[in-house]
1. Determine which structure produced the value 23, 14, 9 for semi-axes √(5λ) of the Cα gyration tensor in Å, for residues 156-235 alone, calculated from the coordinates; the candidates are 1, 2.
2. For structures 1, 2, calculate distance in nm of label points 7 Å out along Cα→Cβ at positions 100 and 116 and state which one comes out highest.
3. Quick check on the output: 13.6 is mean count of other Cβ atoms within 10 Å over residues 172-179, derived from one of 1, 2. Which one produced it?
4. Identify which of structures 1, 2 gives the largest calculated value of distance in nm of label points 7 Å out along Cα→Cβ at positions 12 and 84.
5. Figure out for me which of the structures 1, 2 the number 23.2 belongs to, where mean count of other Cβ atoms within 10 Å over residues 20-27 was derived from the coordinates.
6. Quick check: 13.7, 46 is what I get for Rg and Dmax of the Cα atoms in Å, for residues 188-243 alone, calculated from one of 1, 2. Which structure matches?
7. Looking just at FRET efficiency 1/(1 + (r/R0)^6) of positions 28 and 92 (r between Cβ atoms, R0 = 30 Å, to 0.05), which of the labels 1, 2 belongs to the structure with the highest value?
8. If relative contact order in percent (Cα under 8 Å, 6 or more apart) is computed to be 32, which of 1, 2 is the source?
Structure 1
Amino acid sequence: MTKGKKFLAYGFLTVVSILSVFPLYWMMVAATNKSVAVSRGTLIFGTELLNNTKKLFASQNVGAALGNSFKYSIVMTLVSLFICSIAGYGFEIFHDKAKDRIMSIILLAMMVPFAAIMIPLYQMFSRANLLNSTLGFILPSISTPFLIMMFRQSARSFPVDIMEAARLDGLNEFQIFCLMFVPTMRSTYAAAMTITFMNAWNSYLWPKVIMSDAGSITMPMMVANLKSGYVTDYGTLMLAVLLCTIPTVIVFFLLQKSFAEGITGAVK
């Protein structure tokens, strides 16, 4: 590559990087300014961060929202990884035509919008007394077609010879899964964990439907509450959005390398 092409490439990547980071920068700037300054589009950090923090904690139960979001997201992530990885492992390792048909039906479920099944789900959960509960939050999403498909694709690269040797050594299928499959698919688990945690953390519609108790509020619900009044304090709103964004940003950057490897199907 010539110097001119390198200059154009790096220049293009620099511009794209700035455009990608700008929303996060503007959100941090807005969290430190008054609502009027935010409406004017200021791009300079202000001195209202402490006041906006006081307003936010005075108007909303931030501690409960953060605690609930972490609890729901962590539990949902752990359960989803366990169930979907076992399902993907079973669909590929014990492969036959019947399982291919079942997998096709599961993949067709991805075409059904959640809004189409939300009302029947609510009726079922209401009769089962699962409203305002962790189980009610995570149950509709603990098994997703995308994660099952991703683990199934990763299981295709799992060495069959190793499994046969392990069976000859006396290991059962669950031991092979836990002791050999899980460590080998670290990158796939990292990618699935990132996707599941972010989806659970940012979930709004289903929690809004089943979480009627004020003590069950999540971070996205808290942010929505700040816009429900007649007058919106944009400084406080942007501070709440910033607090809601930070955990997902941290999780993504910590698992960025493994996420890329897992999405591309790399196995170590």
Structure 2
Amino acid sequence: MAEVAQISSPIGLVAGGGVLPFAVADSLLARGITPIIFALNGFCDAAALHRYRHHWISIGRFGRLQKLLRAEHCRELVFIGAVVRPSLSEVRLDWGAIKVIRAVMAAYRGGDDHLLSGIGQIFEQDGFRLLGIRDVAPDLLMPAGCLTRATPDGSTVADIAKGRAVLAALSPFDIGQGCVVIDGHVVAVENIGGTDALLASVARLRAQRLIRAKPRRGVLVKAPKIGQNLRFDLPALGPRTIAGAVAAELAGVAVVAGHTVVAEPQPMIEAADRAGLFITGMPT
């Protein structure tokens, strides 16, 4: 397991959608570190926020976020949670963002890793320290080995290796972090729609009989991009991923141990065991 970075309390969590921001907050609280959530309008789950100190912010309001971070004495921050990338024309920039508009525009000229790294650099240049889940909540990282009763068979091990090779080859293009391989055939690659959309597309292809493989064949492979900034946008795994893999009639899911986040491990493992799917952590 990765070592926890030396961090100060409180720490700011810039939170998008999903359960992950709250899992990180709970992990910090368990270690006596105060999380302060800066919830992104339109993305963060309002119903769960009442348990934490928080502020609402909008994408593009860099100046407001920096002011709030300083007021709350947050020297360090983490970007966490799902966000649908808006076009730059849809973002209402405040004066703090306008002052660094060239850097903002440069960050937008690339994939998600390029964007997040660019935004992170803006905050670092203003004196903040950017951390990732591997720094602040290593207990949420996927361990090595199989977590489930089911395990990959020989042909599935070959599919996993092929999926990993595909993701490595696609890394320079900053496209996605997942693909589905069935009996040696790459049937789908993750794009801007994310993992849920990837698995839904495989389920549709099966329903249309464009995928003729037998049910319970194939694997979802997830891995960070080669050279990715591991403070941002690590692959994530949870019960919803397993539900998607069941609908896609796959045999299981393989992710990179230590480089994948699992926010709800027990419900995820139980769901996989009920369906007879495997979940395995691949070595780095």
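1. On the way: 1: 47, 14, 8; 2: 23, 14, 9.
Label of the source structure: 2.
2. 1
3. Values: 1: 13.6; 2: 18.9.
Label of the originating structure: 1.
4. Numbers: 1: 3.3; 2: 2.6.
Checked 1, 2; max of distance in nm of label points 7 Å out along Cα→Cβ at positions 12 and 84 sits with 1.
5. On the way: 1: 11.9; 2: 23.2.
Here the read-out was taken from 2.
6. Working through the options, I get structure 1.
7. Details: 1: 0.10; 2: 0.50.
Max of FRET efficiency 1/(1 + (r/R0)^6) of positions 28 and 92 (r between Cβ atoms, R0 = 30 Å, to 0.05): 2.
8. On the way: 1: 32; 2: 19.
Here the read-out was taken from 1.
Quick note: the coordinates plus some simple rules give every number you see, no bench work behind them. Keep in mind that what you see is a predicted model, and the values were worked out from it rather than measured. Cβ atoms are built from the backbone, for glycine too; each structure is taken alone.
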